[in-house]
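Every number in this text was worked out from the coordinates using simple rules, so none of it is lab data. What you see is a predicted model; the values in this text were computed from it and never measured.
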Structure I
Amino acid sequence: MPNLNDIKNRIRSVKSTGKITQAMKMVAASKVKKAEIAAKESRPYSEYLTKVFAELVDGSVDFSQEQINYENPLANYSALLSKRTVKNAGILVITADKGLAGAYNSNIIKEAQKRVSELKGQGLGAKLFVVGLKGIAALKKAYGNTDVEIIKNYSKIPAIVEVEVANMIAEDMAKAYVDGRIDEIDVIYTEFRSMLSYKVNSFKLLPVSTLTKTTEKVNSEMIFEPSKDAVLQKLLPMYISNSIYKALKEAMASELAARMNAMSNATKNAEEMVATLSVTYNKIRQYGITNEITEVISGANSIKEN
């Protein structure tokens, strides 16, 4: 039978853990609403920008023969839009810096590993760009001694995502694309749906040839001044950066919601465990008291008989 002091210590320990998880739940809850609003507000702009960009790309010329080089890799629209044979795919994997968010990080990492396996099955290489300490640690462990290279990693992304972070990632990926280290870019992230659910999602950022097949046109009579090519040169960096920016916002809202729910469940489990341990403690204590009373009565009866 368990010792009363051991059960007391367990109750004290579980209560302490429950206070920590409750505090973490409240911290996540205080941030998640702002993150949710930011994610939802970014969607209309992103969707319309994608439609306008698809309109431009659909009517643009083949840039594969252009030889224009700019210092900023995002400005090299000719290289970013040129058609090429895919040998290595770049994958942007967006995870979290922290754990204690249920299966949030593991789901994204599994999807990234699945995508790498698919590429290898097609005879293609994979180059990773990883956001979040959890993803960095897991993917380095998984691919540390293989030919799957982690080109760049990023951590300590603020809860309110800044556009400068997206611009930095976009420039790094565009540089790898322009330099020929990668020939396409996929983004794996979490799409925020509600406070209770999110979905691990992915989309192809480059090349943009598939964009015109799946995106509804804005207006076939739209006029671009001074020319489509001039507008495209300015719009392409905006499209790439904004796509990453939106994915980061969606991921941050999903992470905070997942952590809030995980900590809520942990707090509830702690309360149930304390209740169960308290019942066990009282039963053992009552059993001990009953034994003591029985011994006293037995002793008294023995004295009377003598």
Structure II
Amino acid sequence: MISNINDRVLRAIAMARIPGFHFSGHFLDVAFGNVAPEGAHVSMEIGPHLVGTNGSAHPGAIAFLADIALSASIRSTIDESVRLATVHLHLQLTGAPAIGRLDAIGEFQGNFVEAAARHGLSRTTLTCNGKKVAIGTGAFMMLEPPPGVTMHPVRQERSHAPPLKLKDLTPHERAILRAADKAEAQADSHASFIERFWGYEAKRTATGATCAMRNGGQVGNRVGHVQGGILIGLAAATANASLPETWRLSAINTSFVSPGEGSVLRARSKVVHHGRKTAVVHTEVTGVSRRRVLDVVSTHVITK
């Protein structure tokens, strides 16, 4: 595992120059094992760069890997260069801590019958240190890439490009490095590194919480929109902030309405039920021109 954030960022930038995967996938060092319809295996190491304030993997990191595993099992049944867009994703967490290697297995479950466009269905199980961390389901639709974007097969075996030097970076790449440097420099803040780097610093309000996440290469997918799992992490972080620290996210149910576009993505959470042991939060994420990107309902449980 690369311990130095600066080296990790520069290496991920270098790897992202090879068509087939995005910066965030390289930054998280996602590894592909066997990829087949009956089992697509992906994994990554949960180190200090991916933990939340509770010392375990941030829900955004868990959702990121779940999204990759779910889509990989579907992608194994089609042309690997086809664009898959997340339509729906549900995650049920177990509460087990995730530190060390996080493994996810995605399993293709078939296609929605008689849909006008191919609508693939899959399920996933995530484990860490032999314990189940989360189970989930997802639906993905085949779409044409945005104008001017050429899709390439997802590269499962990637050469380990050496880190670049600062003078080699483009303006877009320099912006990613600046975002990482800024997140590292604020190490004494209440948020963890990944919360600062991905823009998950939510603020509690009278009825819930809000969060504004700056869009950029550090959160983008292969077509330049915010990656689906990272978007779910934004919703989860905002929903969590709407409740006291004694509450934990238990499940999150996400419908994707439109692509994560715009210079800033804004999340607004409202507590719709606050019981003695469970709570329910509704979160809406909006992007360019205040267009709705995600509609999310999450369940939370109070801890001992």
Structure III
Amino acid sequence: MRVCFPDTQDDTPRVPVELNRVGVTCVKKLLRIDRVSKRPIILLPTFDAFVDLPNDQKGIHMSRSPEAINEIMEEVTKNLSFEVETICAEIVNRMMKKHDYAKHVEVRMSSDFMHLKKSPATDNESQEISKLKAKAIGYRDDQGEIKIRKMIGAEVIGMTVCPCAQESVKEADKAKLLKFLDEETTEKVLDTVTFASHNQRGIGTLLIEVPENEYIKAEDIMEIVENSMSSPVYELLKRSDENAVVMNAHKKPVFVEDCVRNMMEEVLDKFSHLPDDTNITAKQVNQESIHRHNAYAEKNTTMKELKEELHFKK
């Protein structure tokens, strides 16, 4: 005899308050992506999946969210040519059908992404890790139809050099040089040498919405984030490489604000063809070396707004 268990989730809650996000986090899966003429990419993505909950329902049907993730992941393993943001979108679509009471569904994905990079002086090749990110948001319009928007992005670690501290060091050294050198010679010395500053480990994140019939390479996003900072960082460096990294970084000092603005400039340069309503989010965290706190900057915008701010002309 089959036992019929009650759906306690459908009961009325004691406190009738609507909730914005209810769901599951840290659902891990194994994923392989094949690229034409390139090595296959193996990912171990982590998914977070949420739905909203109306004020007249006690709980969501929690198992339906990881169930939707499982079902979509099983389907994509049969077709190895796909984008991770599309996987998130498919999971959102499946969840909205399983959670018919939900008006809003959100799925986030994050995974280590291994790529090869050569050191700046010796060309030693090493495996470098960045974070591949994807996101999809679904909602029901006034007619009850499902609308989904998806994003692709990356989180990259780099190095930043503080411009303010570097200018202070330069001025202090200039005063010392003027004690035994004339003004012209001092200026020549200042133009020749590289001045010290304090450094930070920078963590940059960039997410770009992917409109229908468009394709955005995650590697391009990673490059934009890395270029926004003073210098890339490397797993394997010999002494000549270390010198190159430090010297190059100090020739390009940037504030945390500069990093986000640099990302915006490169996004516009590379992706100006995307529709005006394309969403763009950039974040930068600089882990300070001489403070106990960290520095943070963020920009949320659309392609149209970005073009207007930077007076973009085709």
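Details
- Here relative contact order in percent (Cα under 8 Å, 6 or more apart) is compared for structures I, II, III. The highest value is that of I.
- Origin of the value 35, 60, 4, where P(r) over Cα pairs in 20 Å bins from 0, in percent was derived from one of I, II, III: II
- Origin of the value -22000, where helix-only ellipticity at 222 nm (-39500 (n - 2.57) for each DSSP H run of 4 or more, over all residues; to 500) was derived from one of I, II, III: I
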